[in-house]
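Pasting the structures in now, so scroll down.
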Structure I
Amino acid sequence: MLRDSLKQVLRRIALATPDIKYIRAIPTQVLWKVHNRLQLGGGIVEVEGFRMYLDPTEYVDGLFWFAPHQYDKLERRLVLERIPRDTEAWFVDLGANIGFVSLWLATHFPKARILSVEAFPRTYERLLENIRLNNLKNIVPVQIGVLDGRGNLPFYFDPICHGNASLIKEVCEATHQNIQEVVEVDVVPLDELFLQHGVDSCALIKLDIEGAEERVLSRFFQCAPEAQFPQLIWAEHLHSPHLHEIVEPYGYRQQLRTHMNVVFERTR
């Protein structure tokens, strides 16, 4: 009972921490470490209007446990500003991980359909569990990798941080250098994935696929019909520094850049 109370108190303090420089780091730099040092464990918690099962000993889960309100907050705010809440278009979440962005999109755009794509089997099971917790019917989960061609490829996984799993070995090594598991996964190009699932109009493609963003988008714009081009592209740029060269010829302009991501909007 005492452990549960302490766990709840630490999380309440974290969620109440004001978004002020230096102070905003307290949840992840202090409270998270105390939580794990005391081995308080995880569980099912409310996260930005939906429920998730989280294990704070894992890096990504810890962010959602202690600071979900800070996670990609500028990117999410821009999506809400640009896309009508009653849209019936598709949202495509590549590298969905355990589902935070997919769940957030499904909650805020209830008439839309969310294609939630995750390649790594164990992470995909966590994604399914979090979808079931919320009984959301507008998320279409798919276990597959996305690249610029078809095949069966090794997928490199770091158990300490499943958010760094990648089809690109060099990226996974550079990010965390703790590869302990490699599995074979099927991969398809994005244009074929759209065709398989009937994605006819797309409000947003979000890509967090650890270095594969440029290859995926290059093939997509060469092969997909213009009607499938998304209004917004939200992509991690850490391992993909040339995204603007790929998307700008198709009418996209950068609207936001953070330390992790870039968001482009189609203006013509």
Structure II
Amino acid sequence: MRSRIARAARSALLLALLVYAGLPFYWMVLTAVRPATELLRVPPPWTPGSISFANFVTVWSTIPLAHYILNTLIVALITTLVGVTIAALAAYGLVRYRFRGSTAILAVVLFTLTIPTVITLVPFYSLLYQAGLLNTRIGLALSYVVWAIPFTALLLRSYFQTAYSIEVEEAALMDGCSRISVLWRIMLPLSLPGLISAAVFTLLLSWNEFIWASVVMTDDSVWPASIGLQLFVTQLGTTPELGQWMAGAVILTIPLALLFMAVQRYVTASYGGVIEK
């Protein structure tokens, strides 16, 4: 009897969490496909009276959304590749090498996570200005890399500690493998779920960020999609064009949803699950 109650309570909790997480996405899609006449109805209907994809066509033709998405993709890929590479090397060094000061380095990394991001905006802006990297994709990507490395390094450090036994590396070194060969042939393949999980986190950071991008990117030719959509609404008004705004948000969400569906088994495995064949 107790096990049934526990299962029912767990199922109810999971259902509540699913509704809590999924409701904003449902409302976003609903707003994107419903006619404009239904947006001001009180109370708002939970199902569309009719479905129309005109908002998607309008937002795609009104603003250069494809160009903004390309900018976002470039920044996200640079951030992910550079950030995960540096974080993986740092995490591997903290796990496999014991040296004087390693604990202090770990403490510094932990401390950086407690610093509010808004405090670093002015120093970062000054650095980018002096380096001539304002209004550049590489400058925005480097900023995201710096912010992503501490958390990603700690995430990978925890994973490297439990992903496989150190005896595997020691055996490879005894067989004549170099340290670089061990990293490439052993660490990377065995740590793939953790690396993918870290890459997804870093990609999400750079894909969704808005505040910093709106500060350092004033040239519309290098705007990421988050800025392009926001200024689109600011210029044309929030209520009449809300459906088009949500249509743009749906377009931006689809690539991330497809990506997560493709790598979900690896992300699950990085948190203690098993990769299904």
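I, II: which one has FRET efficiency 1/(1 + (r/R0)^6) of positions 40 and 136 (r between Cβ atoms, R0 = 25 Å, to 0.05), as calculated, at 0.35? Matching structure: I.
Suppose you compute Cα extents along the principal axes in Å for every structure in I, II: which one lands on 58, 40, 35?
I
When helix-only ellipticity at 222 nm (-39500 (n - 2.57) for each DSSP H run of 4 or more, over all residues; to 500) is computed across structures I, II, the figure -10000 traces back to I.
Which structure, out of I, II, was relative contact order in percent (Cα under 8 Å, 6 or more apart) derived from, given a value of 30? Traced to structure II. One of I, II was used to compute distance in nm of label points 7 Å out along Cα→Cβ at positions 208 and 224, and the result was 1.9. Which label is that? Value 1.9 for distance in nm of label points 7 Å out along Cα→Cβ at positions 208 and 224 corresponds to I out of I, II.
Coordinate-derived values only; no laboratory data. Just so it is clear, the structure is predicted and the values come from calculations on it, not from any experiment. Cβ atoms are built from the backbone, for glycine too; each structure is taken alone.
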